[in-house]
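Please treat every number below as a calculation from the coordinates, not as lab data. Everything quoted here is computed from the prediction, not taken from an experiment. Cβ atoms are built from the backbone, for glycine too; each structure is taken alone.
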Structure I
Amino acid sequence: MSIERLDPEHRMSELVIHNDTIYYTSVPENLDEDAHAQTANALAVIDRVLARVGSDKSRILDATIFLVEKEDFAAMNRAWDAWVSPGNAPVRCTVQASLMNPKYRVEIKIIAAK
């Protein structure tokens, strides 16, 4: 069983694939925006990264969303609902968390099939 690591660095890899299963964590690039915009951006990054390895959002099996403020839950859901693949929604949970970068409003961890 091989393990493929994309863009590995000392501390972490951009993405890991094992047994045709993709592991990835997306963070927003637009750090001065609100939770809706940050979520939409993090989801667009997921699209881009999955395409890079021959997959897409319809193949996401599991998503964990980390929100700093519970008040951002509705805004995050608006972005998610506009993005998620119809009929292919993954298992999902949302957790309120204090994220390491103080500008992050959201962080999204996924597991997807290749």
Structure II
Amino acid sequence: MKADALRGHLDPMILAVVEHEPLHGYAIMEALQERSGGALDLPTGTLYPALRRLERAGYLASEWSTVGGRKRRTYQLTPAGQKMLVAGRGEWETFRTVIEGVLRPRTS
């Protein structure tokens, strides 16, 4: 999938994968890839800046934890992040409906 197609949608997708459980960065990357059927294979240079941006905005909170003997930063959704996720889902539905309306073959 082209990176340009993700513009404006990456943040809600990240928030969605940490909605129910805290995850470290690599697990977030794996969840995005799994939930997209392999279509999303984000480079770390895309994911980690987005995680830091979402944390600075107050949508994610992080803490250091030890996973498998390794220290990792684990991210979880904040109440503000939950609100942003709800809004992002609404925006996505509107966007999807508009695009489908334009691209759907017309019947005459």
Work out mean count of other Cβ atoms within 10 Å over residues 27-34 for each of structures I, II, then name the structure with the largest result.
II
Among I, II, structure where Rg and Dmax of the Cα atoms in Å, for residues 43-82 alone as derived comes to 11.9, 35
I
Value -0.39, -0.75, -0.83, calculated as log10 I(q)/I(0) by the Debye sum over Cα atoms at q = 0.11, 0.16, 0.17 Å⁻¹, assigned to which of I, II
II
helix-only ellipticity at 222 nm (-39500 (n - 2.57) for each DSSP H run of 4 or more, over all residues; to 500) derived as -17500 - corresponding label from I, II
II
Calculated from one of I, II, distance in nm of label points 7 Å out along Cα→Cβ at positions 19 and 99 reads 3.0, and the structure in question is I
When relative contact order in percent (Cα under 8 Å, 6 or more apart) is calculated for structures I, II, the one with the largest value is I
Parent structure of the calculated result 0.4, given that distance in nm of label points 7 Å out along Cα→Cβ at positions 35 and 67 is the read-out and I, II the choices
I
